[in-house]
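Next up, some structures in structure tokens.
Coordinate-derived values only; no laboratory data. Because the structure is a prediction, the values reported are computed rather than measured. Cβ atoms are built from the backbone, for glycine too; each structure is taken alone.
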Structure P
């Protein structure tokens with residue numbers, strides 16, 4: 001299983017998903033974790049389910065998102081204002097049989113507890 005991890009390790013408010021990787025590698029030793037920058041071209045793995053871990057603003061608990069309509073599109077002022085929600089919706093149109101599961105994590109919190117909850121969601 002391949003799991004994409006989004007986020008910027010240099011921004012404290014956007015780094016928690018990245019900081020989960022070592023903990024999740026212990027909890028899910030058969031999974032391959034790939035840190036991806038959603039500002040660059042992203043591609044789903046060659047699997048039927050694409051697991052993504054990313055920080056979600058304004059949540060306090062880990063949340064599973066399976067409906068891309070739950071993700072807000074950013075307001076775009078120019079053609080350069082392209083966001084993750086738009087990209088994922090486009091990928092879903094290109095790969096209609098692909099199941100996209102996003103594990104949203106809060107910006108801050110106990111890394112061990114959050115990693116445990118993320119692993120539980122992915123394995124169940």
Structure Q
């Protein structure tokens with residue numbers, strides 16, 4: 001993932017956890033996705049409800065398998081991120097705080113990913 005995609009992904013996770021933590025139910029996730037799809041009633045194809053629910057559950061820490069391409073998942077996350085931030089009714093400072101937290105998490109994930117790639121390129125004797 002490039003930096004922007006990783007930042008959006010991290011912001012999506014942070015926003016989802018702020019919205020649904022400390023405890024959440026599948027029913028809450030389903031209801032939220034239904035509300036988002038209702039707002040997109042003229043373009044319902046933009047959000048696959050099953051994928052949206054799986055992405056939210058995954059962001060909330062559930063171990064789920066998501067069978068979709070990266071571009072589709074990123075699009076769903078971006079739409080859900082917009083809905084999550086709107087539902088959290090964040091002021092300017094709260095949005096900045098969310099983005100700061102997401103930036104920190106994205107930077108860590110990118111650094112770890114680069115380290116894994118670099119390590120996988122080393123010959124076995126250098127590991």
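With relative contact order in percent (Cα under 8 Å, 6 or more apart) computed per structure, which member of P, Q shows the largest figure?
Going through P, Q one by one, relative contact order in percent (Cα under 8 Å, 6 or more apart) peaks for structure Q.
Name the one structure among P, Q that helix-only ellipticity at 222 nm (-39500 (n - 2.57) for each DSSP H run of 4 or more, over all residues; to 500) of -24500 was derived from.
Corresponding structure: Q.
When distance in nm of label points 7 Å out along Cα→Cβ at positions 57 and 89 is calculated for each of the structures P, Q, which structure yields the highest value?
Evaluating distance in nm of label points 7 Å out along Cα→Cβ at positions 57 and 89 on every structure, the highest lands on Q.
Given a value of 12, 40, 32, 11, 5, 1 for P(r) over Cα pairs in 10 Å bins from 0, in percent, calculated from one of P, Q, which structure does it belong to?
The read-out was computed on structure Q.
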